[in-house]
Each structure stands twice: as structure tokens, then as C-alpha cells.
Structure P
Amino acid sequence: MGTLRALDGSLSSPAHGRPTFLMCPPKHYEVDYVINPWMAGNVHRSSRQRATEQWEQLHGALRQIAQVDLVEPQPGSPDMVFTANAGLVRDGIVALSSFHHRERQGEEPHFRRWFSESGFAVRDIPRVTPFEGEGDALFEADGSRLWAGYGPRTRVDSHQRLTELWGVKVISLRLVDPRFYHLDTCFCPLSNGDVMYYLPAFDRDSQLKIEACYSKKQRIQVGETDALRFACNAVNAGRTILLNQISDELSAELELRGFQIVQLDLTEFLKAGGAAKCLVLRLSELDVTHAERSPIAPPSQNSAYN
């Protein structure tokens, strides 16, 4: 794919150089409806000011190690801030999401326009087989396989389209806990070949698939407390992991495996069922995103997004 242009006119090239991610400022973020268990009881109870502060902390931390492109938030699309659900990117192609809930379907033309204007080849997933982007589809660090969730939001039938698009092996995992309605809320392949996941979020057949692909030493089973903090909803770039606040035990385990852990307060987004990964979409190829990077400094208290 050619060079891509961000909204501010800067140039980025996801295939080369620094890793590149997509985010959307929370200008219109609000819990306006209920389409997952996290939203229940939180309608109109989020603080946009606190959400903005938390988003800017994540944005600032990510910018220390990556290029961050922005898509313009749109009125009437309060969940557009969760850009991971916009689509799935590989080789200059984006499989554009076809949202299950009508409340989010209005985001699709805005993301389509951004990807088209940025030089991506846009490929559609039929409405009859809903697919919710990187929220439900995560590549192995070396790109050798694609883990794809299905159940609450994404239909398993959509996985065949992903196979056709990239000729990649797709491993389908069934999600059975409504609190973990997207794969990226409970499953995180890491850059060193390990995986962090919450076992009870999957049916038994899916658990066996995970065990067949990762040795016991490679599997980091997250406990319920950390799972409910969305520990698996993490942004991994090189040896850096950005995520919501987690237990000392899990942080120590990840550090022991060579990762630098950057914990952020993302509680305003938990009210809508999202955290770090939900707010970030990978645009780079995996060999760029997962390459070794210099450690980042603790996130600044100042806004970095203007």
C-alpha cells in the first residue's frame, strides 16, 4: 500500500518505520444505550471530562512509541471512540466491520471514508454475517494465524470471508460469557509468542484450541478480578504493554517475561465495556508493530493530542 495521510496532514507509512495505530477523540463519548452488560446501570453516568483526560493519557503514552492517526468523531456515534471495532487491517486491506447492533451501524460510513481516503483497500463483510473488526479478530504476533471470536457480536460465518481475504489460517473461538462479548476483552496474543487470556470466557472446545497452540509456559491465565479490569484488553507494541490498572501479581508476571507495563486509569471507558485495546486499532504490519522498541517514559499529565 502507498503512503497514508493522517487527518492533520502528516504522513505515515504503516508498512515501514514506526508502528501506526488509529484512535478517535472522545468528543461525543457517552453511554447512551445498552448493548453489553457493562453499559447496564451506566446510561448517562459517564463523565466526558474524565473520559477525555483518560483518553489523552493513553494517547500520550502510545505516541511515545508509535504514530497515532486520528479519525474525526461524529455526532450520534458515541462508541466511535472504540476504533478497534472499525475493521481488521492487513497488507493494506481493511475488512470493514458490519456491526451487529444498529446503534453502531452509523459508524460504518465514517470509518469507510477514513480508510478509503487513507489509501486502504476496503473490503465488506455482509450484514447477514456481522463482524466487529479487531475487537473479534486478533493476529498471532508472527501473522501465522488469526484468532477470531464469535458469539455475542460476530457470526462464525464471517470467518470464511477473512480466510478468503488473506489466505490465513483462522482459528474460531466461541465466547460464552456475555461480559466478554468481544475477543479482545479476554484474549491477547503477545509479541513474544505468549498469550494472555481469561479461560472461563470460552467454551471447552475453544479452550482446547488455545492449549493446542500454546504451551503451558506460553499461557498466562488471568484471574477473574484482573479479567473484569479488562487486563486482556491491552495494546502491545514491541515489549511495551499499555492497559488498564491491574493486580501487582499480573504486572510482575508480565515484567518477568520482559515487558514494560504501562498502567492507565481507563475506568470511564469500562462503563461502556472497553479499555485500552478497544480504543486503539492497529494499522501497521505485525513485524513493525511487534518489533523491539525503546522503553517509554511514564505517561505525561499533559494533553498530547492537539
Structure Q
Amino acid sequence: MSQLTAEEFAYLLSSAAVQRNVSNQPLGGKNVALIFEKPSLRTRVTFEVALRQLGAAPILLGSQESRLGERETIPDLARNLSLWVDGIVARVFRHVDLEELATFASIPVVNALSDWEHPCQALADVLTLTDVWQNLDGKTVAYIGDWNNVSRSLWKACEFAGFSFRAICPKGYGPAEGEKVEWYTEPGAVEGVDALYTDVWASMGQEDELDARVQLFRPYQVNDALMEKTGKHTYFMHCLPAHRGLEVTDSVMDSDYSLAFHQAANRLPAEKAVLISVMENHDEATSKEGGARVFGRPLHIDHHSLAQRKLWV
């Protein structure tokens, strides 16, 4: 999200909405490598389906090849894949590894999740809110629980969309000092919010902390009583998978105001929009500049700013 402007985010958002109603294949003949260091359901299925619907062939790397930096260096992996495929989608543990992959690849690299951000999820989340809110003015989104990659991308996406955003996290588990987020520590800060978002209390790699976290985060569980404290009709959001009975109860997850599965459905058009944008703009820049460019260098300036550089989202 830090690579985008508000205009670029709006472009991706409008493109994602369009992708639900088109069947053309703008990426016909393309091949895209999928790297999954972490287990995945929604991300893997939606990216594979998105690529096939767009006419591209997904190539899923095996478990040995997907562990970045183990079998061979990340720069060597990036250089090799750049010889054969047209793009890389990577779901990784460490964001620094993703950055290194993008630095040494001469093809687009899409962030399908790292420990720092989950931008494709955030794009789907805002798309979902635009589906259910006819009037977007004055809306407030709150994230409650452990500040993580999902909440960080959501915060930035809400800023782009013009929504007010607040974080509700225990002391020691909230935004970093440099992140200028409106942050509360008391669960009662849900009052007045229009959408309440939560995620697991222990992310992948933090499983050994779960018991201690359950005790700390129990007051932050999204249940019927907490939803009533908003004082208004409030939508519930979750990126999934949900640990029912921990961060959220069944009664909330399965309620009429739950958007969790609506969000999951919107992962597909959101990722199609991202894939089209990064790959078509990369092709355009390559043809006009005479060759693929290294990550971070400016590309041909076109009619919209998304085409100005190689972009990994």
C-alpha cells in the first residue's frame, strides 16, 4: 500500500468492480509463478482462478522451491524466474525477502501476504464496503485485536478511500510509534463505528504465544455484547480464517451483518485488477523503453500514474 497514491488505489478499486462482470482474457499466453511459504486457502485459490480467468497459466512452485533463500539465494531465484515467466505472486513470512525478490526480478512481483502487509486483502475489504454502503461520507472503520499486517494495509486503504479509521488494541500490541494511527486500548472505543474488523490473535509463526494471548485479548472478542456497544447498525469484517470462540463468536460470524464471506468473494476481482494492472503496465513500459527495468526505477509516463513504474503491490 505504501507504493500507491490515492488515485492509483481508486483506479484499482474501480478496476476490481469491473472485473466481476467481464470475461475477456487480457493476460492470454502469460505464465505466472506462485510462491507460497505459508499455508493458504483464499489466497492460493483466488490467485489461481484469477490467472486462469484472465488467460494466464499459474505455475505453483513446490514446497522445497517456495522456501525463499534455502535452496538457492533469493537473487538467483528471481533472476531465473524472470527468464521463464511473466510475473511472480509471493506469499511469504518476511517482507524483506519479498523486497529482495522484487529487487532482483525483472518482472512484476505481487505481494500476496507478508509479515508487514496484506494489500490484496485490503483492496477486497474496501471493495466490499463500497458494495454495502450507498453513501461513503462520514464512515468509520475500526480494527480490534492484535495490530498486524492485515490491519496495517486496512488502515492505509481506508485513508485512500476517505474513511475514518481507529485501532483498538491492548498496550504493547498496537501500532508502532511511527504509525500515525488513532489508537485506543479500551474495547469500548467501538462506539459509533460503522464497520468493525478483527483478525486472529496469534498470526502464523506466533502459535507458541497463543495461550498467553488468549488471556490478554479475551476482552477484545467481537461478540453480540461488543457489537451492541457501537450503538448503531455496524458491519462485522474478518479476513479469515476465523478462530470461532476466540476473536469472534459464531453468533457474530454467522449474522446478517457479517461481511466475512463477502470479503472472501471480493478477493477474486481485487486480485484480477492487481494482476492486470501490474502485468499490462509492465509490458507497455518494456515495449516503450526497450527492456524490463529494475525495481524502483521510473518507467514511461502514461495517462494514469499506475503505469509510471514497475509496481508490486
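Annotations for the structure displayed:
- Which of P, Q leads on distance in nm of label points 7 Å out along Cα→Cβ at positions 104 and 168, largest value: Q
- Of the structures P, Q, the one that 15.9 was derived from, the read-out being mean projected area of the Cα convex hull in nm²: Q
- Which of P, Q yields 0.25 [FRET efficiency 1/(1 + (r/R0)^6) of positions 216 and 280 (r between Cβ atoms, R0 = 25 Å, to 0.05), calculated]: P
- Here helix-only ellipticity at 222 nm (-39500 (n - 2.57) for each DSSP H run of 4 or more, over all residues; to 500) was derived from just one of the structures P, Q, and that gives -12000; the source is Q.
- Parent structure of the calculated result 2.4, given that distance in nm of label points 7 Å out along Cα→Cβ at positions 56 and 128 is the read-out and P, Q the choices: Q
Coordinate-derived values only; no laboratory data. Keep in mind the model is a prediction, meaning the values are calculated, not measured. Cβ atoms are built from the backbone, for glycine too; each structure is taken alone.
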